[in-house]
1. Which of 1, 2 yields 14, 43, 39, 4 for P(r) over Cα pairs in 10 Å bins from 0, in percent, for residues 30-125 alone, as computed?
2. Comparing relative contact order in percent (Cα under 8 Å, 6 or more apart) across structures 1, 2, which is largest?
3. Where does the value -28000 come from, among 1, 2, when helix-only ellipticity at 222 nm (-39500 (n - 2.57) for each DSSP H run of 4 or more, over all residues; to 500) is the thing being computed?
4. Using mean count of other Cβ atoms within 10 Å over residues 46-53, single out the structure from 1, 2 with the greatest value.
5. Among the shown structures 1, 2, from which was the value 2.7 of distance in nm of label points 7 Å out along Cα→Cβ at positions 134 and 150 calculated?
6. Going by Kirkwood radius over Cα pairs in Å, which of structures 1, 2 comes out largest?
7. The value 2.1 for distance in nm of label points 7 Å out along Cα→Cβ at positions 54 and 118 was derived from one model only; which of 1, 2 is it?
Structure 1
Amino acid sequence: MFPPHDLRRMLVAWLYAAALVHLLAGLTLTWAGHTGLLDEYVHHIGHAFWDAAPPAPAYTQQIWWLALFGATLQSYSLYMLGLVHIGNRYKIPAIWGWMMIGIAVWAPQDIWISLQAGIWSHLWVDSFALLVLLPPLFWLYRLDKRAELTTGALDVTPAGGPS
């Protein structure tokens, strides 16, 4: 298929792109709430909790929560960018493993909480996130673990670092 070096480069690029998409989504959630761009989603959430149209204060509160979540998502994306960079530079399998664990902790809880409120859209979005993130992380873990086992002890000194 692809030589391991090329496959690794493509998977890392994919994860960088995923982190940047998270950053853009976080910025959108934080800053686009009052533009009307998120109205359909906010109304979808509101109908999960109100039989009729939600009162205006509920809409305002939902926009506020989305802005807070957007800021959190921005922070998460920066951590993700940092971990991808460190994992790529030092080829540490544990980096990819911890990212997989973090996703495996988040997704089932997010899905469960959303389904309790009857918000099925989160099942599909979260499932998509699992599908596009876990396989590359798994393959990077395997590639780096195989390289680590082949070369022996892990040297985490970057090129040009202290002797």
Structure 2
Amino acid sequence: MPYSAITIAAAFVQKGIDEGNPMTQMKLQKLVYFAHGYNLAKRNEPLINEEVQAWKFGPVIPAIYNDYKRYGREPISSFDQVESVYCFGFNDSVLDKDAIEALDYTWKATAHLSASDLSAWTHKHGSPWAEVYNPKDMSIPIKKESIRQYFRNFLFPNE
């Protein structure tokens, strides 16, 4: 650990396909962000290698955006349009138990929420995104420590 953001994204896409709940590219971004934040808060370790950037609709990992942008606002119901190595599906055997636990926790906590709900949540005052977002510069990274502290306060407030 940590993993490529593309690997974590593919795991979520496969989970959505398997459970008949495919997600949009925007929701995928938020799930990867949430799982990353959860892992930082719980284990003090990043889940993904890449930095998260503050874009208009919330936290974005550019590699995921580039891999899934062809889907636009449509649900990702297959890997047909993905350029990554997971074009034939994803097998989670490449993930360790901590990564699987972070993905499962995130899925249970957020699968019922829409991409818009998740985006609104990431925009809340005091969020890591809100601390750095600048509409004139979409390449501003969101610091891992800011994400870790925010998720620790949100998910584990009594610790």
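1. Numbers: 1: 14, 34, 30, 16, 5, 0; 2: 14, 43, 39, 4.
Clearly, the read-out refers to 2.
2. Between 1, 2, the highest calculated value is found for 2.
3. Values: 1: -28000; 2: -15000.
Going label by label, the one that fits is 1.
4. On the way: 1: 11.6; 2: 20.9.
When mean count of other Cβ atoms within 10 Å over residues 46-53 is computed for each of 1, 2, structure 2 gives the biggest number.
5. Working: 1: 2.7; 2: 1.7.
The correct label is 1.
6. Values: 1: 18.0; 2: 15.5.
Evaluating Kirkwood radius over Cα pairs in Å on every structure, the highest lands on 1.
7. Working: 1: 1.4; 2: 2.1.
Here the read-out was taken from 2.
Every number in this text was worked out from the coordinates using simple rules, so none of it is lab data. Remember, it's a predicted structure, so these values are computed and weren't measured experimentally. Cβ atoms are built from the backbone, for glycine too; each structure is taken alone.
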